[in-house]
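Participant: Okay, got some structures for you below.
What follows draws every value from the coordinates through simple rules; no lab data is involved. The structure displayed is predicted, hence computed values, not measured ones. Cβ atoms are built from the backbone, for glycine too; each structure is taken alone.
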Structure I
Amino acid sequence: MKIKVLMDNISSGELAGEWGLSILIEYEGKNILLDTGASGAFAENAEKMGIDLAEVDVAVLSHAHYDHSDGMEAFFAVNDHAPLYIRQACQENCYSDDDGVMEYVGIHEGWLEKHGDRLVRVDGEYSPYPGVKLLPHSLDMKEAGLKARMYVKELDMFFPELFQHEQSLIFEVEDGLVIFNSCCHGGVENIIEEVRAAYGGRKIIGIVGGFHLYKTSAEDVRRLAGRLQESGVEFIVTGHCTGDEAFAILHEVLGDKIEQMYVGFSMEL
């Protein structure tokens, strides 16, 4: 299993960064793309890294926010066959409360219809390949939505996010499970619990993604670090919405167990 970060907030050399995330995972002879960043820049980075996106077999959208989906059109332009798996609940209706002003943060408006022939909606647990699973939230995420100040718009009314459009991407490896969740809006500790329950308590060796901690207090981050230390997870790779200050605290507590993600980061299991 190989992991290559095509887009993250932190740039590297000639590779551009942006507020977004895109990761390529090579697993059992398949190329799986998780998210497409906030623009076509991830595809430009892939080309500079010597990666041919035309060889991607399937793509996965972690959730319905622009910084993970707005590069989809660039991806479809270079890849004419890979389906993009999205949750059944994915709509163009995601908003963030920015000091009392509702700001649209969803998928580029009109693209769900425009690219409908490339989108595959999934409900419940779904396995595109043996050893790979897409897992929705099983816990109540209303409190997480309120804490994140995120909402969905329905019939001109705003309701707290339940993150029904968010999914984890799980891989079975020799020593256990590796979780990919691009923003962990539901809380990384909750996501670990959901995955552990779905797999009958099987060992989780690693988690990769953003933890949405960039607006979280240092005290809460430190508490989370303690819970991660006790979780039994052996390695953590995080970036994007985790935030620099939160990462510094996590690294202080977790040490070499945690690594900072950046554009061009690669890892092999």
Structure II
Amino acid sequence: MTKGGYVDTAWGQVHYRISGESGPWIGLFHESPLSCRVYEQVLPLLGRRARAVAFDTPGYGASDPPPGPGFEIPDYGRVLAEAAAGIGMERPVLGGVHSGASLALATAAHLPAAGLMLSGVPLLTPEERARFIAGWTPKAPLDDRGSQFAWAVERYRRIWGPDLPDELLHLAVVELMRVADRYDWGYQAAFRNDPSEALEAVDARILLLNAEGDRLAAKDAAALELARDARLVVLPDLPGQPHLRAPAAFAAHLLAFTQEVNRTTPS
């Protein structure tokens, strides 16, 4: 069973969903421009042995937006750490997918973590960063003909693959449409951010948990080199989105890692 809630922060209210009433804490951050709904199937599996919380990034889902579009990933991390502390999280395992991985790293700078789970760390080259900044977030065609819906469907079939199950396509399109006028805010902050320094600074174990065919799978080797103490687990035969396409396997690896780091770190 999962429950929803809100916590006050410097940017207004941050929305979250939580599953589990005892055990170690797990905090999860989603990819832009979606919401904590991407963890709907993962949360109850984690909640059997942990207190798992999935946050809506400020400006996405049901969380209040930042004061404007120009804030950076460290700013988001500070606010999300405030939200996590506000609901009593202590020494959590922090995890995220793509831009959510950058948010987990930024949050860990303000909230001591027992470990980190990172899926698709966006360790982009300067050239890749520039291309994403310039071309990844075109303005959504908002009009009274519904062009925005066809645009969103085409976008996710293109970036998540033509084999995308209908339920995942629906989830992605609905969440994008909720924030269509500002869907680029968190994206652009993530593209401007280089997570390599934050990754190098992590003084905790890291689980790199990715899909074999993930768009950022090629960056896993660089993440292993940068991190002080990391291991890589690849879920085979998945084109991406491991938390959505293989929630049971994703949750099992994350829960085992959480139990492992909590056996070897102080409470």
Structure III
Amino acid sequence: MTNSPVLSVRRLCKRYPSPVRGGQPVLAVDDVSFDVADGECLAIVGESGSGKTTVAKTIVGLESPTSGTIVVNGEPRGRPPSRHGQRVRWAAEVQYVFQDPYSSLNPRQRVLDVIATSVGIHQPGLTRADRDAAARTLLDDVGLGDEFASRLPFELSGGQRQRVAIARALAANPALVILDEAVAALDVSIQAQILNLLKDIRAQRPVSYLFITHDLAVVNQVADRVVVMEQGVVVEEGTTTGVLTQPAHAYTRALVAAVPRAGWRPQRRAHLAAG
């Protein structure tokens, strides 16, 4: 790892116009700051509406920040780029893996072509044969054999589609991959396979992860550090072990208490927060 963070976010704010005519703007993210170190996996956790996905989309350029700074590999990012060349450069640094891989894959495009297209965008000098060869290597890297190359997305399981989405992201050789609830829609056994795959990739490649999730059980398996968000604000940050075993904030304690385990009984959140 290097001393300089791959990603540095400082005092990030995002406001949306009021859904009601004449109403107050909606503050989705308020004064959020954190770093992601080289080779690290940082998880941002919180319930729906906590602002974690808004943070992720702002970093990747799908949303414009209202205020604050985002720096990737030492280069500030402002408003989403309008020129093709800059969009490609941004994508080469940060890739995004969505919760639903089927909706992000072209249903008419073969798996090999999905990945080869991404390879060609980021390595335009390659021949078609070289692009296909690179795509087949990436398929192998995510645990899909050559027999999957000619399949269409609807012929794959959810876990296989997510592997294709991960391979497509890796085709850019990014410094950072944002995984937005990337295993939330998968069965528990398939979740474990994808999480193990992500660990293996991080051990083999110079890549960092920003893992967006509501599931602390998943965080415990994959993340080095955790940022906890509630209603757009960071309420706690620390190592995964420290946050999960000794949560300091009432909201974090409520999230930890809600993780199913042996003898677990669900409780109302208000009761948990008051404890």
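Participant: Suppose mean count of other Cβ atoms within 10 Å over residues 13-20 works out to 13.0; of I, II, III, which structure was it derived from?
Facilitator: Numbers: I: 17.1; II: 22.0; III: 13.0.
Comparing all candidates, it corresponds to III.
Participant: Computing FRET efficiency 1/(1 + (r/R0)^6) of positions 125 and 221 (r between Cβ atoms, R0 = 30 Å, to 0.05) for each of I, II, III, which one ends up highest? All intermediate terms of the calculation are to be shown ahead of the outcome.
Facilitator: Numbers: I: 0.50; II: 1.00; III: 0.20.
Between I, II, III, the highest calculated value is found for II.
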